[in-house]
Every structure is written in C-alpha cells, then in structure tokens.
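Every number in this text was worked out from the coordinates using simple rules, so none of it is lab data. Computed from a predicted structure; not experimentally measured. Cβ atoms are built from the backbone, for glycine too; each structure is taken alone.
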Structure I
C-alpha cells in the first residue's frame with residue numbers, strides 16, 4: 001500500500017513540475033495585458049508597435065509549435081522541456097532588461113518559441129506519463145495551468161501596478177516574475193523521468209519499463225509496457241500523410257475543417273481581451289490602476305469556466321456546445337459595441353464593458369476553447385494526425401498573431417465600438433462555418449469518422465452515413 005502511495009505521489013510530482021511549462025505559457029501571454037500601458041510610456045510605443053510587441057510572441061509561438069513536436073520526438077519530451085525552460089528564462093530576462101522596442105520584440109519572439117514548444121510538448125509528456133483512466137483529467141489540468149498562469153499574471157499586474165504606479169519601470173518587474181517559474185521548471189525537470197513511450201520508440205525498452213515501475217504497480221507496468229510496444233510497432237507500419245496527399249478530396253476536407261476550427265477560436269477576438277483587457281477597460285473609462293484590478297475578473301472567470309467546460313465535455317455533444325459558446329461570445333461582442341455608443345462618456349460604461357468581457361470569457365473558456373482542442377484531437381485519423389494537427393495549430397497561432405498585431409491599431413483608428421462590431425461580424429461568420437461544415441464527433445470512433453470523411457463526394461455512401469456525419 002505504501003508503495004502505491006509513493007507511486008501516486010511521484011506521478012503527482014511529475015504533473016506539478018511539468019505543468020510549470022503551461023503556467024509559464026499562461027503568464028507570458030497574460031502579463032503583457034497589464035505591462036503594456038506602462039511600457040508604452042517608457043518605450044514611446046505607437047499603436048502599431050504596441051501590437052508588434054504583443055504579437056511577436058505569437059509569431060514565435062507559431063514557429064515553436066511546428067518545430068517543438070519534431071524536437072521532442074528527436075530529443076525526448078523531458079530534455080525538450082529542459083531546453084524550453086532555458087528559453088523561458090532567457091526570454092523573460094531579455095524582456096525585463098530590454099532598452100528599446102527592437103530588443104523587446106526579439107526577446108518576445110524568443111519567449112514565443114518557448115510558449116509554442118510548451119503548447120505541444122507538455123501535453124504530450126503528460127499524456128504519455130499518465131495511466132489511461134486518468135489521462136483525460138491529467139491533460140485537462142494542463143489547460144487549467146495555462147489559464148491559472150494568466151490569472152497569476154493579472155493579479156501580479158494589479159498588485160505591482162497599484163503599488164508602484166509612479167515608477168516608470170514597473171512593467172519590468174511584471175515581466176521579471178516569469179523568470180522564477182522557469183528556474184523551478186528547469187530544476188524540477190532534471191529529476192523527472194523520460195516518457196516511457198518515447199524510450200520504447202528509441203529501442204530503450206529496459207529504461208521504459210523501469211520508468212513505468214516507478215509510477216505503476218508491477219502488473220500495470222508490465223501490461224502497459226506490452227501495449228506501448230504494440231502501439232509503437234503498429235505506428236511504424238502506418239505511412240504518414242504528406243502535403244501531396246491534400247490532392248485527395250476527403251483528406252483536403254479534414255485539413256480544411258482543422259484549419260477552420262483553429263481559426264474560428266481566434267476570430268472570436270478572445271485574445272484581444274486576454275492581451276489588451278486593461279487597454280479596453282481604460283478606453284471604456286477606468287483609470288489604469290482600477291483597470292488592472294478589474295482585469296483580474298477576466299482571469300478568474302477563465303479559470304472557473306475551464307472547470308465547467310471540462311465537466312460539460314463529457315455530457316454535451318460537441319457541435320451544440322460550440323454553437324452555444326459562439327452565440328454567447330458574439331452576443332457579448334455585439335453588446336459591447338452597442339453600449340460603447342449608447343453609454344459613451346457615462347460612469348456606467350466601464351462597468352458594463354467589464355461585465356460583458358467577463359460574460360464573453362465565460363462562454364469562450366467554458367465552451368468554445370475546450371471543444372476546439374478536443375475536436376482537433378478527434379477529427380484526424382492516425383496517418384493524418386501529425387500533418388493535420390501541425391497545419392491547424394500553426395494556422396491558429398498565425399490568426400492569433402494577426403489579431404494581436406492589428407487590435408490596438410483598430411482601437412485607435414476606428415474606436416472601441418466599431419472594433420467590436422468588426423469582431424461581431426467575424427463571430428457570425430464562425431457560427432455559419434460551424435453550422436454548415438462541422439461534423440459531430442462525440443460518441444463516434446476515429447474509424448467511423450474516417451469512414452464518413454471518405455464517403456464525402458460519394459452520394460450513395462454519403463446518404464447512408466449523413467445522419468451521423470453532419
């Protein structure tokens with residue numbers, strides 16, 4: 001019994017240490033929210049360079065997501081996370097000490113490489129270390145750590161921004177905090193084991209079994225080792241899809257859907273609120289210090305909503321959940337646009353905008369975001385998964401980059417109200433896409449989904465499966 005407790009304790013330690021990478025993911029994407037108003041004054045940023053500073057991380061993340069998976073396959077999950085910790089530390093220190101916009105953009109891009117790498121490596125490591133019956137819960141804890149990191153950033157921003165509002169360099173302290181979790185991640189991962197699945201894929205069977213015996217009972221370790229061996233053997237027999245396979249209509253359709261799901265998540269405008277929430281609240285009428293405190297509500301609702309979303313995923317069908325989420329986010333954006341006009345200049349406007357951004361994030365983090373990532377994992381058959389996920393996640397980060405780059409420019413040039421009307425129109429387009437093209441994936445095996453996609457264009461076969469496929 002004590003041995004089992006030790007195994008569970010060690011597994012818990014693995015989860016906590018490795019998800020510091022996700023905490024850093026969340027903190028580094030969220031900290032710019034509060035740092036930007038102070039940084040703009042210190043570095044003399046324009047609306048365009050504000051967007052460039054915020055979005056340079058996202059461009060790096062797009063590249064990091066593409067190469068991060070390949071590097072973790074080559075170096076190992078554990079070693080890759082160690083490298084990412086170094087990138088997180090150097091990036092945080094570089095941003096903290098940046099003397100000008102050019103240096104800030106370079107180090108934010110470097111941070112983005114770490115964020116993108118963490119977005120693919122940490123969930124993979126967790127999934128491969130966890131027992132099958134706990135895998136869903138362990139991997140979703142990764143999502144909680146991301147939004148938890150964003151909440152931590154908002155809280156630190158509010159505390160420092162209010163305590164040191166007269167210090168022109170307060171933004172440097174906000175950015176510097178990210179170096180601490182990077183140190184914890186590096187030191188902690190030194191003692192963590194490598195993924196047994198990766199070890200088996202490299203022919204290191206004895207090491208893989210030894211790792212499993214540390215986190216499973218002997219019987220479980222032997223059984224899981226046999227399964228991993230079988231899976232790795234089967235995967236070596238599967239010919240992975242390449243770009244030329246996009247000439248096949250049903251493969252092209254799946255990749256089109258993957259890109260569509262990824263872009264749908266971003267064109268809701270969620271990251272305009274996560275990156276520029278303080279600026280939005282200031283534009284609505286809050287003072288900077290009050291906006292920093294009010295923005296904590298956005299981080300808090302995100303954490304609560306992710307918990308609710310995790311529960312709903314097991315009970316609700318994917319398409320209806322996504323459509324309800326998009327309807328909620330689009331309605332919230334529309335109301336922000338309307339009230340920004342109707343209540344312009346009134347004392348009520350800042351509080352109305354805050355309540356609507358909180359409502360927006362409740363629908364976004366509780367429905368849209370969890371369904372997006374789950375459906376991306378479900379729609380691709382085994383031979384398409386590497387290429388399909390790679391293209392989809394890359395497009396997600398690129399869409400995120402363009403929104404992050406253009407939002408402050410839009411806010412300055414066309415105003416708060418018209419900017420949110422623009423995102424409302426994008427939300428309506430997203431709803432139309434989901435309703436027209438997206439299949440239901442709940443309670444359907446990967447094989448059933450693949451069959452329905454292969455039937456695309458074959459009228460007779462499609463007629464037989466259309467009721468379930470669409």
Structure II
C-alpha cells in the first residue's frame with residue numbers, strides 16, 4: 001500500500017481502510033492507497049493551516065526557487081513518472097509524456113510569474129493620500145483532481161496556489177492517485193512541512209470535509225457539473241471561494257471551405273484524444289451539407305486506422321477508458337442514439353481483439369440530432385457524432401444550443417467566418433484550425449454550466465489571491481467632511 005502524505009509524513013488511513021488502484025488496460029490491481037477518513041482530512045487541514053502562518057511570508061523569489069527546483073526534480077524522474085501515470089490512467093504513453101512536460105512547464109511558468117506580481121498602485125483622490133492594491137493569499141486551498149489528467153489538472157491549481165503563497169491539500173481521483181503520491185515523494189519533498197499535502201479517499205469520506213471545513217477558504221475542483229453543483233451548495237454556507245472547472249460538450253464546426261482530409265484528422269484528434277476523456281473533447285461535429293458525405297467517409301477511414309491497446313505500448317494510438325462505469329456511459333449514449341435513429345458507421349462496442357481492459361472502439365455516428373444524449377450530455381468517451389447544417393447561421397446556433405460553454409473549434413481559412421465564430425459562439429476557449437492546444441499564458445475555463453474559474457495565465461494566479469485596497473493619508477489634519485456638518 002502507498003500511504004498518503006500529510007505534514008511531511010507518510011500515513012495510513014486512521015481506520016485502516018484502503019482503495020485498490022487498477023491498470024485499466026489489464027484490469028489488474030497496481031497498488032492500494034488509504035481510504036482516508038474525516039479525521040485524516042482534519043489532520044491535513046490543520047497541517048496546511050499551521051504551515052500557512054510561515055509560508056505566506058516566504059518571499060516570492062524563494063517560492064519561485066522552490067517551484068523551479070520541483071520542476072527540475074520532475075525532469076530528473078521524467079520516465080519513471082510517465083510510466084506510472086500510463087499504467088494507472090491508461091492513455092497512450094506519448095500523451096502522458098506531453099502531460100508530464102506540461103507539469104514541468106507550468107511549474108516554471110508560475111515560478112517566473114510569481115516574482116513580478118503582488119498588486120498595483122492607483123491614483124489617489126488627494127495629494128496627501130496614497131492608494132494601492134495588495135494581492136494576498138487566502139490560506140488553505142483544497143485541490144480536488146479528476147482521473148483524466150491527474151498531474152496536469154493538479155498542477156494547474158497547485159502551481160499558482162503555491163506561487164501566490166497558499167498551502168495546498170491535493171485530493172487525487174480514486175482511480176489515479178499513484179503518480180500524485182510519487183510526486184509528493186520525489187518532487188515536493190523539499191517544501192516546508194504542511195505546505196503540500198496529498199489526501200486520498202472517497203469523496204464522501206474526505207472530499208466533503210474539505211469543502212465544508214471553515215479553515216479551507218478555497219476549493220479548486222475539476223470534474224463533472226453534478227459534483228460541482230454539490231460543492232457549490234456545500235461551499236455556499238461559508239461563502240467560499242469556488243474555483244470550479246466543470247463539464248463540457250464542445251462543438252467542432254467545419255466551414256464550407258474546410259479541407260476534408262485534414263479536417264478529418266483534426267476531428268479525430270479533438271474527439272478521441274485520451275479516448276475522448278477530455279473536458280474539451282469535441283463531442284458534437286457540425287458539417288455543411290455539401291461536405292457531409294465525403295467528410296464522413298474520410299473520418300470513418302481514418303478512425304479505422306487507429307490502433308487500440310495498452311497505453312504503455314508505443315504502437316498504441318488509443319488506450320482504454322479509465323473505469324468500467326465510464327465505458328458503460330458511452331455505451332448507453334450510443335444505444336440511446338441508435339434507438340432514436342442514429343447510424344453507427346464504425347465502432348459502437350468493445351473491441352473483440354482485446355479480451356482484457358476497459359476498451360471501447362472509436363465510434364462514428366450520423367443521423368444524430370439534439371434530442372439525443374450524445375448531443376446534449378457529456379459523453380466523455382470515444383464518440384464522433386456528425387450532424388449536417390445548411391447555413392453558417394445554423395451552425396453557430398447549433399454550437400450555442402448547449403448548457404455548456406467550455407470550448408469550441410472551427411476549421412476555416414475564411415477570416416470573416418472565423419471572426420463571426422469567435423465573437424458569437426459562447427465558449428471560454430475558441431480554437432481556429434488547431435484544436436485542444438493550450439498556452440501557459442492563455443487562461444483556460446468555461447462559460448455557462450462549464451464553470452466559474454480560469455486556469456493558466458495571470459488569471460490563473462489571480463484566482464488564488466484575495467484583493468485588498470489600502471487607503472493611506474499622510475496628513476493628520478481634521479477633514480472638512482467629518483462631523484459636525486454645520
């Protein structure tokens with residue numbers, strides 16, 4: 001069993017309970033971790049709260065040095081971390097190499113940004129006055145992480161939170177805690193005790209304690225909208241700072257001028273990366289009527305060429321789903337679409353050639369519409385539902401016809417259509433021609449029911465800083481606007 005990391009010590013659950021961690025490609029148990037209790041969660045909170053008393057006063061230069069050191073240590077253990085991440089999460093090893101590179105880069109980005117950011121000076125109302133804005137850390141930040149990008153979506157929260165002077169409690173997904181615990185052991189071990197803690201356990205045992213505890217002012221969560229709503233309801237009791245990155249149902253629109261062959265490859269990447277287990281996966285594809293038949297054929301041909309298998313094998317293009325429940329959800333969406341008239345052109349089932357692992361074939365559907373779950377609810381799996389549109393106005397209307405607004409993609413070289421798309425489509429990130437590409441300096445987050453926060457960029461750092469206005473008057477004279485008014 002791999003113990004959890006609290007206040008610089010490795011500890012088991014206070015009641016001895018554990019959670020098995022599986023390899024989704026083989027269904028074998030990799031290891032187990034503690035199923036923490038409320039008592040364990042409180043210990044982590046107390047450790048982080050105590051550490052904050054000193055950590056908040058550590059200079060920005062020193063925090064930056066410690067973060068750069070963490071990045072360097074991860075680079076030294078790069079191959080080991082990639083392998084462990086691949087075994088527990090399942091996606092292709094090349095995708096986990098990219099994820100780990102991003103973890104290093106994010107640490108380095110916020111190490112640099114933290115050196116230059118504390119607030120600003122604003123013009124005073126009188127010559128004897130001095131007005132300035134200070135950005136201060138909140139205190140303890142609970143970082144609740146999903147299974148699909150266990151290290152990337154962790155560091156998008158942890159790096160800016162630490163750079164801002166907060167302490168953190170990381171609660172990884174029950175499916176993917178091992179790589180996070182390994183980072184605590186080899187990457188974050190030089191931080192002062194209690195600054196970084198890793199608490200494992202089921203949400204109902206430890207997650208809700210973090211959300212409700214009065215000494216945790218900030219909750220940073222990435223996951224489903226339903227869980228985000230639960231966190232928002234619990235956090236509202238104490239008016240907590242909620243940093244919520246929630247579900248998506250991203251549209252991908254082909255403009256009439258799109259090249260069919262390159263668009264087919266772009267759609268396949270945007271829809272099937274990490275077996276479709278990406279919050280910004282393209283889960284709705286809209287194609288002009290005149291390109292429909294040719295584009296659909298190109299997508300089917302390309303998808304059939306992809307190689308399924310364990311992510312640890314270099315020949316694998318697409319790995320398994322993370323757990324049986326997620327595969328079952330994809331199957332349910334496909335079955336419901338078929339019952340309502342959709343056609344499955346390829347895929348639609350687990351692969352026959354793989355007798356172990358939670359795999360699901362990449363699936364292309366046509367004859368879909370917005371009454372189907374595969375076009376309205378987050379599928380979070382390897383599906384490509386293709387719907388025909390007749391005018392570009394209709395394409396924009398279809399793209400906006402969703403409760404979600406995380407991201408949106410368009411393929412076009414027509415500047416007028418691109419401009420209309422990024423101005424009119426309601427999404428936090430618009431990709432023109434190059435889908436699902438992030439930028440350390442570019443804020444990531446959604447609109448509508450996709451969440452309330454922004455990660456990366458200056459906005460990502462600002463999410464973990466509280467604003468204080470200081471009004472300083474150097475004159476001690478009585479003011480004319482004080483009492484008595486007469």
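Observations on the structure shown:
- Answer label among I, II for the case where relative contact order in percent (Cα under 8 Å, 6 or more apart), calculated from the coordinates, equals 22: I
- Of the structures I, II, the one that 4.4 was derived from, the read-out being distance in nm of label points 7 Å out along Cα→Cβ at positions 162 and 298: II
- Identity of the structure behind 3.3 (criterion: distance in nm of label points 7 Å out along Cα→Cβ at positions 34 and 418, calculated), options I, II: I
- Origin of the value -11500, where helix-only ellipticity at 222 nm (-39500 (n - 2.57) for each DSSP H run of 4 or more, over all residues; to 500) was derived from one of I, II: II
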